[in-house]
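> Take a look at the structures below.
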Structure 1
């Protein structure tokens, strides 16, 4: 297929950006293991996020989709059911890494598979800390497929992330909910903090401290928590393309509505403003995350 690109004179108007991918994954995961019915607005219905959603349907979670909203009927921390077959997560590395942590604490075995691309990606960085917690988790050559058997129970650990990775951190945080004792995660460099914010939204107790310029996250096990309503903001990563396009095409003026401006994601804004970009941040709100119109 040939694609012809035509020069644009300017860009003008308002744009609604699809929901944040990272928050969408986490909203389904925590809604599924909460007690009660959560309603999610703005869920990103891309292939990766749908892989997470469908995995929970396979594990017995009732999920209803209504236009722009999703209802998740949570069964509680120990309410997931053994899937009848493999959990196929397509090309979603986030789904595989986060679900590996969650499923390591279940009382049933599971098998996580994906497409050729996902099967070539490294999974050793999540397998190592999960095994230290006592998980029975196996992967040939430290990549997918990942087999998870029932363990004798997870133990809390103190784990310093060897590389900055929000997915590894989130994997451990989800496993920590099923551990017998407190888990400590040590970050040398800031990573996305969507999981911490989502835990707080659901009322899950965590503590964050700074020691020797390192961030310490403490997660406490065996907490019951309850459903909530979630409004997912527009994905800043998706918005960034339009932001840059409007800045480099003369006489452009666009408004991007309800964009997530989590400080762990928006370094681009700071850089662009320092370069002289005219970007206004209006209508700032706090929900799960800080949002604004750009």
Structure 2
């Protein structure tokens, strides 16, 4: 019997093409091997579903395929929540279907959990990249906007976006203990459609408010930059403020629900909401 903790990797996908193959292969190349891969089909074309099913056939009992009822598109939040409902691991990691991991990603993160058993979540830096073979565009490391170390709640709420100026982590760089999901709940399914841009931030906000988190400067995940990403689409459609207002209202309701009013946090929220009013009057401000 394997004494190492099982890690469940949740990969939702919607028409990623060959990028899905790259994502899955990067998980299979991990030096840590006690893992399962949960593929969530969010209404993809038949060809991409076939890629997922091919891997399930090659790795029975380790790679699993699920789709929403009637093969409908329900968005990232519903897809990640479906994956969470199927996950068997005591540790949960997320990988977007157009991103990849370096081989040591899980090994290094599990070493941190072993060294610091009190931490509940690990967030690492990310490499913003364009492609394996695209040498014309320069890749860059995106460090999280907080120094490496352990943070008690709600310290990161004050340091990272939206209340702080620091860059938040990318989902593909996060690993989380299962009990955190049980305490915080999963992803907020109201963040769908145009509001999907902030689905990961809403989840992280819940985590910042209640969990002990380790910020790592390791870089073992590759975040693919592409022109038709959700953030680019938001800029093109000029819906930035609409989405941010929705997020601000959600934050206010969530904070009231969990703890009433904390004067310091209320002040940060007021500053954030005031920034929305300012950007409305400044044409051309982009995300």
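Computed from the coordinates by the stated procedures, all read-outs in this text should not be read as laboratory data. Keep in mind that this is a model prediction, so the values were computed, not measured. Cβ atoms are built from the backbone, for glycine too; each structure is taken alone.
> Of the structures labelled 1, 2, one was used to calculate Kirkwood radius over Cα pairs in Å, for residues 90-193 alone, giving 15.5. Name it. Show your work: numbers first, answer last.
Working: 1: 13.5; 2: 15.5.
Checking each candidate, the match is 2.
> Right, next: Using mean count of other Cβ atoms within 10 Å over residues 18-25, single out the structure from 1, 2 with the greatest value.
Looking at the calculated values, the largest one is 1.
> Separate question: Once FRET efficiency 1/(1 + (r/R0)^6) of positions 50 and 186 (r between Cβ atoms, R0 = 35 Å, to 0.05) is calculated for all of 1, 2, which comes out largest?
2
> 1, 2: which one has distance in nm of label points 7 Å out along Cα→Cβ at positions 130 and 154, as calculated, at 4.0?
Answer by label: 2.
> One of 1, 2 was used to compute helix-only ellipticity at 222 nm (-39500 (n - 2.57) for each DSSP H run of 4 or more, over all residues; to 500), and the result was -9000. Which label is that? It would help to have the intermediate numbers written out before the result.
Details: 1: -9000; 2: -12500.
Going through each structure in turn, the value belongs to 1.
> When Cα Rg over 2.2 N^0.38 Å is compared over structures 1, 2, which one is greatest?
When Cα Rg over 2.2 N^0.38 Å is calculated for 1, 2, structure 1 comes out on top.
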